[in-house]
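*Asks:* Below are structures written as structure tokens.
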Structure 1
Amino acid sequence: MKLLKRVPIKYWIWAALIIALLLYVTLRLDISTLDRGAATAVAQANVGAVKVEKGLAELPNEADFKTVAQSGELELKLDAKTGHFNVLDKRNGNIWRSYPDPERWSKETQEGIWRTHLRSPVMLRYIDLTGKVTQPKETNLLEEQGKIIDVASIDGGFKLTFDMPSKQFTIPIEVKVEKDSIVTRIIDSGIKEGSLSLIWIRLYPFLGADHSYGQEGYLFIPDGSGALIPYREHNTNVNRIYQEPVYGTDVSFKANDDPQSRNPIMMPVFGAKSGDKGFLTIIEDGAEMTDVVASPSGVFSGYNWITAQQNYRSTYKQVTNEQKNRFFITYNKKERFTGDRSVRYVMLDKPKANYVGMGERYRQYLMDAHKMQPLKPKNSTKLPMSVSLVGAERENGLITDRYLKATTTADAMKIVQRLYGLGVDNMTVNYMGWAKGGYSDYGAPLPVDSRLGGDKGMKQFIDFAHTLDIPVYLDTNYMFNNTNAGSYNKRQNGLRDLGGTVLKSIVSLGHIEKVLTKDISYYNELGADGITLGTVGFSPVEGLGRSVNSDYNTNYPLSREESRKKQQELLQKVKDADLDIRGNRSSIFAVPYMSTVESLIDDYSYDSFSETSIPFIQIALHGLVNYTSSFINERDEYQKQFLRDLEYGSAPSFVFIYENAEDFKNANELHLYSPDFRSWETQAVQEYQRLNEALGDVQNKFIVNHRQLAPEVKETTYQGGKRIIVNYGPTTYSSGGITVKPLDYLIVKGGTAP
């Protein structure tokens, strides 16, 4: 005390002034050039899990949000204290928040960490890999009493950093407004880890989250062609959520060999509708390392929510003894998945706040971002009929396999000539199983098998087809190689997982590039119009243009993102050689390079929480690219699947062989049950005529509406007003002068929907 009394009062005054100045400078450094109104709210805000009164006090204060950027459609506001934002849609007055709807918060009963998850702008999962492996743990900014630092304005929005010293994690982000969209970005170069390792981040996971009561709504998930999870007030299914990786599971990180029960995601989108509000989300940068996660109310909270989970590590199988199948599951501590992660939230105007509006907006996105153009059909009134012909296949034998010759090049001429004579003058031929060992031989083992006619016979067939203006494609599965064709060596050219194990017969994309470069000249010499990318093989979801896998083969190392880019390069190489490409079950990243997608999925996975499939991908693609569904003559429920083709706008597709039809029931890979051409030719022509009457003149038209008229009655509307109504039910549907018999359809040309 005596020492303190000796200090003159003026020095205390100067010390106070210096401290005040330092605080002011710190404030200015933190807020940078942020909008002044938002900047004055906070410099470094501690937003930890402090005790607050239950209710709205837990959520951001609406008065603390200050405008930081605007577009013609949207106004973006930031609360610098919490890191949350809200968006005013100037077209309709809708307000979107990066946290749960406050009007429903009073009814939220969730306690514990999930209550802070709901309120936090960022969630994450981490693991301690420094010593003995422990279980991953989840946390969030609030739970860790983290800070919002480095808040600043940027062109079109703001940036800030989530700092969690307790876990030594630093996560910088940006949020921008672009026309009708809000784009969030995690800046990879600024992410910091300490002794703990990031597994995933969910940024603003509860944007648009809403309770079910008092409104109609649903979550749109990219399952199959698209599916809806309806909002339900008293949800009895409280144990399951939807979570799937975009473009399917990376086989290099697949920890088990269990079969996949759900359809893999082929398009990086999801969305939600709450009353007359709706948004579509498009995962942009980093989609290959992203999971779509959707939770109906009653699982983790009373809110329905859907988000993009950005993955930074994944488990993988480290094999210790391949012969004895000994291994352990672990994470890679040294490396994480890199690259910025951006997600676009498209706010829909009220008339478009539904899954049709989402599909239409995604179509526009494909046209703007990927330069897809409206379809220009060869014949504006006749559908192209896809005819797949199987040259040969194999059947497993005790000593040697049996060769099943099915359709020679001379037989192919007969089939095409017969169909053409019966009136199918607009068709495309896809020749399958032309290699030495038939359909089950993978890896483009050139040339055409001599038992089918050889190269000479194939060229004669192609020349004949061209006299009828019919294009011919050669079907090849490049993703696998079980023949050692193209100088393939499993150890040198096979795809390897993170543990160094060669995976089945999957080929490294670097080796495929070498093979494809040589094969392109061969296809051109034969006169083929292009190639069809086969996918049926060791796994129904693997194939060029379909699956995306990391590769740890040191000869051709690729990240998952690089794998997607490399496939696009290969497809462009084919196009540059004046060869057309037909895909098969293709993912959306490959579709802009294709004229047709065979076997485009038209169903969903029948999860207990999702209610129905929707033609989302068909709404997005119809009028931009041709597509078919499954082979008509291989259907399980013939009439219902015919109606599904009408509802979804799918062009007809058949698979035929000329002889030995019975043998194909026991074939190695291609199990066909009704492929005999002579048994099908009359019915195939009749089926084509029915589909052509309904869809021929709208093949290049966009789908502008799709709706359910009754529990088992659906209606699809095209540009110009043409409507196709299908009745899947057992009773006649009648309404507004419209009558549709059971398991039947009705074509309404033009006019307004009743």
Structure 2
Amino acid sequence: MGDAYVGARTPRREDARLLTGKSRYVGGVRVPGMAHAYVVRSPIPHGRLLGCDTKAVWAVEGVLDVITPAEAADLRLPCVNVLPDQRLTSYPVLDEAIRYTGQPLAVVVARTPEAARDAADLLDLDLDELPATVGAERALESDAPLLYPELGTNLISEFTMGDDDCLAAVEGAEHVVEMTFRTGRVSPYPMEPRGVVAVHTDDELTVHISSQAPHHVREHLADAFGLDHDRVRVISRDTGGGFGGKEHVYPDEALICLAAMRTGLPVSWSESPGDRLFATLPARQAVHRARLALDGDGRFVALHVDVLGDLGAHPSNVGCSTFAVTATLVPGPYRFDRCAVRVRGVVTTTTPTGSYRGFGQPEGTLTRERLIDEAARRLGIDRIELRLRNMVGPEEMPYTSRVYQIYDSGDYPRALRTLRDLVRPLAKPLSKDDGRRRGVGYSCHVESTGLGPSMDLKAMGMLAGGYESVVLRMDQDASVVVSSGVVSIGQGIETALAQLTADRVGVPIERVRVVLGDTAATPYSSVGSVASRSLAVGGAALTQAAERLRDKLLSIAGHRLEAAADDLEIADGVVRVKGDPRASVTLREVATSAWRGWDLPEGLTPGLEERVSYDPAGYTFAYGAHAAAVAVDPETGKVEVEGYWVVNDAGVLVNPAVVEGQIRGGVAQGIGEALTEEIVYTDDGQPIVDYLLPTTREVPHIEVVMLETPSPITPGGMKGVGEAGTIGPPAAIANAVADAMPEIADRLTSVPLTPFAVWSLL
């Protein structure tokens, strides 16, 4: 097997297409006769739609259809993640019961986007408003308005993970640090908004959509409309970012398909910029009441966390699973004698919450790492030494945590020591006499990647499989086509799969084509490109398929050359005897023989196509250590990140440049979460739409050091890295602010740390 491409900084092959205007985004899809839709959304957070007067709408020239709840009464979408005793497991596409501002109430279809918008403004809604319920803690108060009166509660799911005697261990410990942490609601905010073009002809529905999981979309649309699955085709060629927000089909997207079926015309829709913050699912919002118990030597005795998660108006596609992931990774890279997490998910009159890059992990990391820093401050122990004293060592791998996770491989102390040695000499020059106070903060985490195996997903209530399939084919001209169910969402998977194929098969990367994002041309993928699994699972399937294809090539060539397959190698477009390049046959000749069925070894079938489904034996666990250097202005509370460092281990690196880009992009998002980004609601349930994304002024140079500990689970040794960058920044930055401002350290418990928030504490 060659190594010309795996591990090389091969330029991303996607970029030439994306940078020269040849990309294939939904907004660029044009179909003859295409109509346009506009989604009418609720202006109130809680109440009931008593009626829709459409007479004025039909007076607008070009209007083709108006869809109200009466026309979509039976359409529902499922929760794919259904956790213990979850009281709601599906939700309507349109509903007369209103539970959040921005909820779809109707769709207007017209010949032009302008006509659809003008007509939508004329729709007369008769609304009966009810009191709002904002905030998870408020939702559990005895007098809180109920979103689902028939349930008698706003509590939708509750369960506990870990040790039953954890609280007793906390109460008996010599030292206990107790703090309550709050994480703000943030938006995935991809550059490409959600969009759909739906075409319904000859009882077949073709849907162009910006999606991370086209097979997921196909499955749910087919079931919602009662269509055979093979009558629905979903195409998601280029997706301009997803970050979790595009991992399923939304109610408004399903309505566009309904519009195409009702009108018989192609219908196009794109999410309005002003709708993004209350139409695309946000994430993160949770309250953690946490206690860290230590003995007199600074050894971690117990960790107990009570997670109260805000689901918004109803459980979304992912249900309460983000809070469950928080629970499973709360221990991070440390040893605890006891650990337990209580999880509760409640509904509020706000936009339903869903997936966002990191999926519950930044929240848990903030809680754990702030507790550790506060314990070090109170006990007078160096914060890095306290971490190292309690960190799981490489000799303990595989290691089973107190909440059932089996860490497959890694050297956690090495990552932290590497980070410490990297930061110490570089943080000093940042000190300036400008009236600001400076500090450095650290955080460590373990990242769950490679979602699977399938039976584990079933056991935890996820209505999906954890495997990935790939079809690998060499054609008669010795070119190679890879077809995979994972999709390209900006993460560089197209390049990585081409690199794996080129190396494992032994062909130039220019001769490899990768096909993604079309349910009619790719193998089934139950969940698509989510959970840092595209390469760890999809790449593992490809690795196995490439080995089989290579073995078949060598077997055919060996038969023709009268040589053992072990004595052959593939190089420079030929299969040749090692040490005797004159004894060779071209790959094209071998491929042609295979497809024509000529001169094949006995028992070998014609063709050169391998289909492999890989179901991982377990999760792979990447890990990292982050550090941030900050300057805090005590007069204004403004926090500036002046330096940022990451040490990360994602197993075998197929393309280090892609990995570095993933980490840096994730850190930028994490800085936004830590300092500026939050969707805030008024007490009466109205979203405040000022949303401050970080710019190049807020994001400093990010230095990345990569370690490589191969996963013993994954063929090829890869782990995921898609979420690594987002997990550490909120904790590292909060710890840095605590280092700079020790007088408020015990009250630094919420993000974002806006200037007002910090100034208020001072």
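*Asks:* Assuming 81, 75, 51 is Cα extents along the principal axes in Å as calculated from a single structure, say which of 1, 2 it is. Before the final figure, lay out the partial values.
*Replies:* Numbers: 1: 112, 68, 45; 2: 81, 75, 51.
Of the options listed, only 2 reproduces it.
*Asks:* As an exercise: relative contact order in percent (Cα under 8 Å, 6 or more apart), calculated from one structure in 1, 2, equals 16. Which structure is it?
*Replies:* Details: 1: 10; 2: 16.
For relative contact order in percent (Cα under 8 Å, 6 or more apart), the value 16 is produced by structure 2.
A short reminder: the numbers here are calculations on the coordinates, not readings from a lab. Computed from a predicted structure; not experimentally measured.
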